[in-house]
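These are the structures in question, set out in turn.
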Structure I
Amino acid sequence: MNIAIYGRKITKQNASFFKHVFATVEQFGWKPILEEKFKDLYVKKTGLGEDYPAFQSHHDLKSGVDLAISLGGDGSFIKTVSYVRDSGVPVLGVHKGRMGFLANVNAENLERAFEQIKNREFEFQERSMLRISTQQNLFGEDNLALNEVTLHKKDAASMITVHASLEDKYLNSYWADGLIVSTPTGSTAYNLSCGGPIITPGCQVHCLTPIAPHNLNMRPMVVPDKFPIRLSVEGRERKYLISLDSNSKSISQGEEIIITKANFMINVVKFLDQNFLDTIRNKMSWGYDIRN
C-alpha cells in the first residue's frame, strides 16, 4: 500500500511520535509518501526520511495512493483533505495527544488501527464539502471547505450586514460580526463556539449561524444542502474577510458569493468500534458530574 502522509509542526518533544508512525507504516510493509514541506521538516528535525517520495498538490494523489494519514489535530486533518479532494482516497486521522472530532486514533492504538485497515475491519464515513464561487474567483481551485465558509468583518470596526438568499429566495439580512455556513462536519468547529447546533455526520444539511448577532431573534438555521446559498456583505468598510476553513481572503463590499455542496464526498476511515456519539460525549464531557 502507498500511504500519503501530512503533518505540521515537529519539535523535540513530539519527534518520537512521528518516528513511531513511520516505523509502524514500514513495519506493515507499506510505503510512506510525504507532503513535500512536511518531508523537509521531518528530515531537518530527525535526520530520517530522506529517501521517502514526496507529493506537492492534490494532482499527485489522483492515482497510486491507497490511504491518506493526517498527523496532528483536526487542523492537520482538514489540510490533508485539501490534498485528497475528489480522488476517493480514504483519510485516517492520528492525533499526538488530545483526541479530536476528526483525528481520533492515538499513537498507542496505531498498530491495532493499521491491523484493522489491513484486515478491512472498517467502513467509510462520507463527509460533504462546501464549494464557493465569487465574481473575482478569489480562491481559484482552492475553493473548497470541509468545515465552513465564514464571511466576517476585517477588524474591530462596527458590525456588518450579510444578505443571504436560499435557492434564489431572499432569506435574511444578518446584522452581526459575520455569518458562518457550515457542513455537518464543521458543526463542531466555529459553528459550535458561536452557538450553532451539533449535527451528526451523514445529515444532508448546511447550517447558517450568525456571529455575535445584533438582534437576539437572529438564530442559527439548518437548511437542506441541495439548495445554493448566496451571500453579499455591506457595511462602513470597503473590504471584508471570507474564510474557507483557515484560508482567508479579502472580499469587496457587494461582491456576490455562491455556496453549494461539492459534487463529491470525502471518505473518512471509521472503525467498527468507534462512533460519533462516543466522540461527542467524551469531548463535551456529557454524562459527567463536574462537581465530583
Structure II
Amino acid sequence: MIDLRGKKAFIAGIGDDHGFGWAIAKELAEAGAEIIIGTWAPIVKIFKTSWANGKFDESRKLKNGKMMEYLKLYPMDAMYDKMEDVPQEVRENKRYAELTNYTISDVARQVQEDFGHIDILVHSLANAPEVTKNLLDTSRQGYLAAMSSSAYSFISLVAHFGPLMSQGGSVLTLSYIASERVCPGYGGGMSAAKAALESDTRTLAWEAGRKWGIRVNAISAGAHRSRAAKAIGMIDDMISYSKANAPLIKDLYAEEVGSAALFLLSPLASAITGEVLFVDNGLHAMALAVDSAALQKNPIYAKSVVTA
C-alpha cells in the first residue's frame, strides 16, 4: 500500500468529479495525501456550490468510509502568469469581476504563504478554442491559445511551484496519443500542444531534476467521456474505436488513470522521470485498425474483431 500521509498535493484543473484530475486527487487522498485544488476561475463558484450541496458526495467517498476533503481551493487561470498579463476585458468579465490574484504566480505565492511547501504537483488542464476545426482551418490566434493554455501552462506551473516543492517531489501532466499519431477531428492545435507537452516533460525532467531534485512525468490517457472530452464532439466515436481495436476490450475508467498517477507520484517511482506512460487499454501499441473494412476479407483479422 502506498503511504502519502503528510504529503501535500496541488492539483491544477479540477472542475467537476468526472475528469482525470478528480480521479488523481481521490487516489492521492486514499493514500493519505492532503489535497489543494486550483480550479479554473470562471467555474469556481459552480464547483464550490456543487461541493457544498452534496453533488459530489458519492464521488468523494473513500475506501475507509471517509469523504475526500481539500485543504483549500484557489481560483486560477493558467493562461496568465501574472495579473499584468490579464487583458482588461477579462478582468471586467462578470465571471472574473469578483476575483483577484488568480494567475499562476499569484496562486503559487498564496500556496507558499498558506502551506509553505508542496510535495506533489499535477497539471490536469487543457483548452483549445478551435478544437473542432481541422488544423488547416485553425487560426493563428486559436493555435497559439491552445499552445498557451495546454502546454506553456505546464512550464509555468513547474517554474513557479518548483521552488515550493520538497526534495524528491513529483510532477505529473496529462497527454494524449495525438501528440504522435494523426487523430482526425482532434484539431485547433491540440495535437501540437500535446506534442509540445511531452517534449517539455522530458526537458523539465532534466532542468527541474537538477535544480530542485524533483521528478517530472506524463500520462498519455486513452479516450474517456469527461466534460472536457465532450467538447471535442466525437468522444463516443473515439471510445468505440478503442474498444474495437485496442488489445483490451473495455472502457477506460478515470480511476485507472488515477492509479497509474498515484504510482508515478509516489516513492515507488523514485527513479522514473521524463517518462510518458500510456494508460489506454493498449491502443497505442496497434499499427492496424482491425475493424477496418479493408481487412475483413482476411480471416486472420476478421476473427480478431470482438465486440464488448
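All of the numbers you see were taken from the coordinates with simple rules; none came from a lab. No experiment lies behind these values; they were computed from the predicted model shown. Cβ atoms are built from the backbone, for glycine too; each structure is taken alone.
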Exercise for the section: Supply the structure label, taken from I, II, corresponding to helix-only ellipticity at 222 nm (-39500 (n - 2.57) for each DSSP H run of 4 or more, over all residues; to 500) with the calculated value -10500. Expected result: II
Completion exercise
distance in nm of label points 7 Å out along Cα→Cβ at positions 44 and 116 gets 2.5 when computed on, of labels I, II, structure II
Completion exercise
One of I, II was used to calculate Cα Rg over 2.2 N^0.38 Å, yielding 1.01; that structure is II
